[in-house]
Structure I
Amino acid sequence: MRRSLIKAIGFPALAVLSLACAHSEELPTSEGLQATYDEKSGHVLITDAGKPVLNYNYQTVPLPEGFAKGKYAIPRSNYLHPLFGPDGQELTTDWNKDHPHHRGIYWAWPEVQFNGEMGDLHALQRVWARPTGKIETRHGDDWAEVEAESRWMWEDKTPIVRETASIRAWKTAEHGRYVDLAFQFEALEDGVTLARRGTKAYGGLNIRLAPIKDMKLVHDADPAEATPRMAWQAANSTWAGATLPLSMVVFEKTGNPGYPADYAEYPDLPWFQPTFPKAGTRHALVKGEPLSLNYRIWIRKGPLPTEQQFRDQWKIYQKSDSKKK
């Protein structure tokens, strides 16, 4: 039964997801966090005391039944959806009719150049992240994680980038929940560069939110001369299935190239993100020199955090070691 529920989460059938949440005894029921990989479906479900925390779609997710195939509505893999709130609400969305290539939380660039030609990993054109099958799940006393390898395939033929994604969820505590994302991208071929749309719009860690109401988006960064220089971005709103608002906050490690990131937001979708690289630039991937990007998503019930709470949590993240076993 566990296998079939995990497999179902790879599809946007809200009724199935609701059933999984309502019957949490059918999910892994350990008191701690568990990361369970279903080899048949290719999905990883992280749970906390049997309640779903997030689903990572490692293998290819096909079009849902009744969804018309189109230029941007095509099967895809390597993304998070759903990310769940503390009350079981879905914080992300997938298979949107307005932008069918949007897929929960995903790390992708609309301008991937290879030998002078342009592909679009964001909109799934000419280059795709394909799973290699190298995947591992782990857990500790208060965390569970999945680490997975994918290769970016140019025209689905030539591997140009090796990607490793590590996704770790921490146990919910008084402060809320942390989800840490750590990525490495290493060129397998010469001539690979990454850029945002037009080098100045969106690209990087993309977060497409589920429908929400009374949304407030904020972002802040200390002046360049500040030491340390703190920065964050947040969305605060009430998601469907909840009576109280919550905040989804994104922090980045100061070691990210170009820290702090530019921030992009599209409230009408709704969507927000820390972008990479800096506006007006292209980042060249070099063989033997992996690009590392690290982020924390902080999920907290209640009103928007105060500035002091943002600053305290920024410090906690910078001191944390996401690879601590």
Structure II
Amino acid sequence: MNEPANYQHKMSQKYYKIDTDRTIPFIVGPTAVGKTGIAIELAQQMDGEIISVDSRQIYRKLDIGTAKPDRDECKKVEHHLIDIVDPGQRISAGKYREMALKKVEELLGQDKLPIFVGGSGMYIRAVTQGFFQGSKTDPEVRQQVKEELKGKGKEALYQRLKKLDPQYAEKIHVNDTKRITRALEIYRINGKPPTELYREQKKNPPFPHIIIGLKMDRKKLYRKINSRVDEMIEEGLIEEVERLRKQGYKEALGEIKTVGYYELSLYFDGEIGKEEAINKIKQNTRQYAKRQLSWFRNQAETIWIDITNRSKQEVVAEILKLYQGAHEQ
């Protein structure tokens, strides 16, 4: 990437269209549900390549805690839009959309099927819908909200957002000051909460697509989340966070607030103990999964597949059937 650290794409209301009649699949769902394994099997059967739609896997060096596909998985199927910027840099949703659409055209030109895989609702919306008028910014309003955050604290601003836009507030964590302040900015600039603006947005997707969501029994999903956190710890997540802090990314990890890195940063700062940090990672990951499910149910036209106690082959077969039906319409 040659973009400046805080590159912000100029959001345009002019929708970009890709000249294709191929339906592009999106495989979405909560963290730990098993999207990667199923998507790899799907890509192998459909002669496709995977475009990551994950707002955390874009960061280099954040490997274990973001559950990036490992070397063997990347050998099976080519993955794109992973490891794009260093921690501390930013990629706006507009810039992600630009890169994603460019990659779609590139893969289609190679007669490969692009398959989007991930759980970042913000990026999925950017790709499939573009941006609403409320995306504009006002430096003066942004500064006012920042000063309020500094003076009143994140909890007070989060409670205000819950009153103004409870549906949106449900999808984000009280510690996610970036999205809290941005939502309040949008409200002040437009006089309407983000959820209402999203609802009014005209839909004009750049290509035919189908969004397929994977879900499973909640208790089983939560057990998988807890187990995966334990595996991440065994794989060296604590050491990864310590190494990143030594490399000068301490402040960046605090700003990103990615689950796993955030809690372990608190541990290294002496604010909580090691076991408490691990338990918080599990708890916050479960809450994140819940918010993801809520977003896809309310904000995206998602076709759901319950994969509880089903084999990978069964799930892939059902996805292929759904895809064929959508492609023939």
Structure III
Amino acid sequence: MTTPGRDAQGQLGVLLALDVGGTKTIVAAVAGLPSEGFRPLRPPVRFATPRDPATFVEAVGRAAEEALPPGASPVAVGIGAPGPLDPVTGVIEHSTNLGWYDLPLAQMISDRFGGVPTRLNDDGDTGALGEARAGAGRGADPFVFLTLGTGVGSGIVVDGWILTGAHGAAGEVGHLAVGDRNGPRCGCGRRNCVETWCGGVGLARRARETWPVRRLTDGTLAPRDAAAIFALARRGDPDAIRIVLAARHALAIAVAAMLSTLDPAAISVGGSIGTAQPSFVRAAVREGASLVHPATGRRVEFRRPELGHASVLVGAAVLAAEAAQSDR
């Protein structure tokens, strides 16, 4: 008799991992524990994240058909998604970058795949879990992971498990104020949040404000995203440098908050921008370390993510594995 969540040999069956981002979603199918090696059974499938929840679920279903081996069905699903959300109920309470409110995403995805056990967690927490179990966080306790992409996410792993806090919002430094609350408005409704200065959405908005015309004086296209801003700053443009320095300071504030409250053994910064701009991240971490007590600032170890862009995807696979095992 096959145990639920396992095949006839007692091994974990096929797991489905979802990395849901503000602009794109990645779906991968794996077999076995992610800590033993993350090897998708077929190439992961990417698609632009629809804002309509029903359309999103159908898009996941189509992507899963490409990611799963022929004839295979997942025994469990793990999801990393932008929060705030409730990992116990599987409900996204208010995803500022997706416009989802009180959305029972875990149940919707579970229903799409025949009622299989499904676990949902914040993308920062999920990325932290992936790196802690199979990447840069191994051997570090506590371990802090920040995701710098469309917004700013974060995750804390203590003794191998995600630290959620009393209200599921432990480590939400992306919405920590940089100074007072009189700066640019954030998607959360408040002003001057860290992610308004260093997240992809905030950087794109700053680019439009700084260069309202389509082309610069030299005829080149004006920056409209984070990558273009960083590229222009490396060429010495003073406005781009100003934007990057403000972004670095905001990220440093977030890093300092994590270091001063948790005194982690190691910290890592991933996400699309964090992975693409390693020198910027190192400078921000150094600045953040300079703002806290020397006992932490001198000793914390900065580690580049070992899983690259797959940190959240691996963490989602860990969630799926846990869901499959708990369903035995």
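Any read-out appearing in this document is the output of simple, stated calculations on the displayed coordinates, not a laboratory observation. Small disclaimer: the values here were computed from a predicted structure and weren't measured. Cβ atoms are built from the backbone, for glycine too; each structure is taken alone.
Here are the numbers for this structure:
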item	result
Test item: mean count of other Cβ atoms within 10 Å over residues 117-124 calculated as 28.1, pick one of I, II, III	III
Entry that produces -16500 once helix-only ellipticity at 222 nm (-39500 (n - 2.57) for each DSSP H run of 4 or more, over all residues; to 500) is calculated, selected from I, II, III	II
Comparison of I, II, III - label where relative contact order in percent (Cα under 8 Å, 6 or more apart) is highest	II
Among I, II, III, structure where mean count of other Cβ atoms within 10 Å over residues 61-68 as derived comes to 17.1	III
